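Asks: These notes open a run of structures that come right after.
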Structure P
Amino acid sequence: MSVKLGEFAKQTDKFSTEEGGAFAPRFDSNGLITTVVTNADDGELLMVAHMNEQALRLTLETGIAHYWSRSRQSLWKKGETSGNLQSVVEMRTDCDQDALWLKVNVAGNGPTCHTDRHSCFYRIVKNDNGNAVLIK
């Protein structure tokens, strides 16, 4: 079953959700779906963000990643101000359609993180004698 862009199917039962052909994203109680973003070329984890229905619809329509900023409470076209737009190469959903995975190419191969790093995941968490410590 195909659905026009912007018109998402409704989840009806477990089998249809997990095995059917309808894209029926399950947004949480805040109207968001978690989105994991990796580099399409090398698989590096770049960021984790959230999409609302409008952001998901715009991403599908334009091929450029859009997100919902929880801190700013606004729609966010990733890279709009920096020029490091994320072009979606592939979008996947998990088995119960409550999370998305975007494989993207970043324009200019610029930083993805607002800290001016290529990835938001630049720190390692280690156990140091029972204490969690961050290593840069």
Structure Q
Amino acid sequence: MNGDRVQRIRCVGGVLMDASRRLLLIRRGREPGRGLWSIPGGKVEPGESDTVALRREMREETGLEVVVGRHVGSVERPAPGGVFDIHDYRCSVTGGDLSPGDDADAARWVDLAIFTTLRDTDTLVEGLFEQLADWGELPR
């Protein structure tokens, strides 16, 4: 081994369900994953906790204010020059109006049928469906 270290980029994601247990998704407006649907989230900035970062990302991408709840799981995904180290948390809405912004060019609530269709048409971020299924976090 040559001693090179893989750059780990800490990220957070929000698993947010409405009263009907539909999942909130955003469509990515920028790379990585431009045009693909995913849960809202992004990079943790220096000095931020996961909670602060996720509240900021949710507000920027969806217009919603949230309370960050329990950690549901973590995944690693390839990143340019490293690895995205993603930590996903359950969230609850406390205010705001759903409106895509920042890295998101669309936001919508999806039920299981729509979520499955997004997976089957390759318009969902790779691995998201399977990961949420493993964690028991699929929409209804």
Structure R
Amino acid sequence: MSRAALLVLADGRFPAGGHAHSGGAEAAVKAGRISGAASLGEFCRGRLHTAGLTAAGLSAAAALGIDPVALDRAADARTPSPALRVAARKLGRQLLRAGRATWPSAELDALGREFPKGAHQPVVLGLAARAAGLGPVDAAYCAAYE
């Protein structure tokens, strides 16, 4: 499959979830931890090496075909904040809806039945990448980019 699918998944206009959540940047600005380009860069690098790395790993595992229920449990365990778990599931639900419409897949349909309120967004992202014919590295890059 063409890399066009990767570009669609990573595009901020595709309702994949990343465009709709700042990952804590807004709260960090409000708290004074981000006050300019340098501190924003530090914040983004910190997110990439923590939450971004976790999301990339989960997405890659889902793209490889690892059990999405187990991956969703792993995402829950790695997301200690209840508010962030709710946000991740909401973003996952949005992405699942868009992914199923764009790349129809029995795996995405099954995930929707298993998690009617939404699976974690990185897990959905990996399955959407798989449905689009992309591999685990592509899914990981897309998750890290978000």
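Asks: Here helix-only ellipticity at 222 nm (-39500 (n - 2.57) for each DSSP H run of 4 or more, over all residues; to 500) has been calculated and equals -20000, so which of P, Q, R was it run on? All intermediate terms of the calculation are to be shown ahead of the outcome.
Replies: Details: P: -3000; Q: -6000; R: -20000.
The read-out was computed on structure R.
Asks: Assuming 1.2 is distance in nm of label points 7 Å out along Cα→Cβ at positions 75 and 115 as calculated from a single structure, say which of P, Q, R it is. Please report the intermediate quantities before stating the final value.
Replies: Values: P: 3.0; Q: 1.2; R: 0.3.
It traces back to Q.
Asks: Consider the structures P, Q, R: one of them gives 37 for relative contact order in percent (Cα under 8 Å, 6 or more apart) as calculated from the coordinates. Say which. Don't skip to the end; give the middle numbers.
Replies: Numbers: P: 21; Q: 31; R: 37.
Label of the originating structure: R.
Computed from the coordinates by the stated procedures, all read-outs in this text should not be read as laboratory data. Treat the numbers as computed from the prediction; the structure is a model and nothing was measured. Cβ atoms are built from the backbone, for glycine too; each structure is taken alone.
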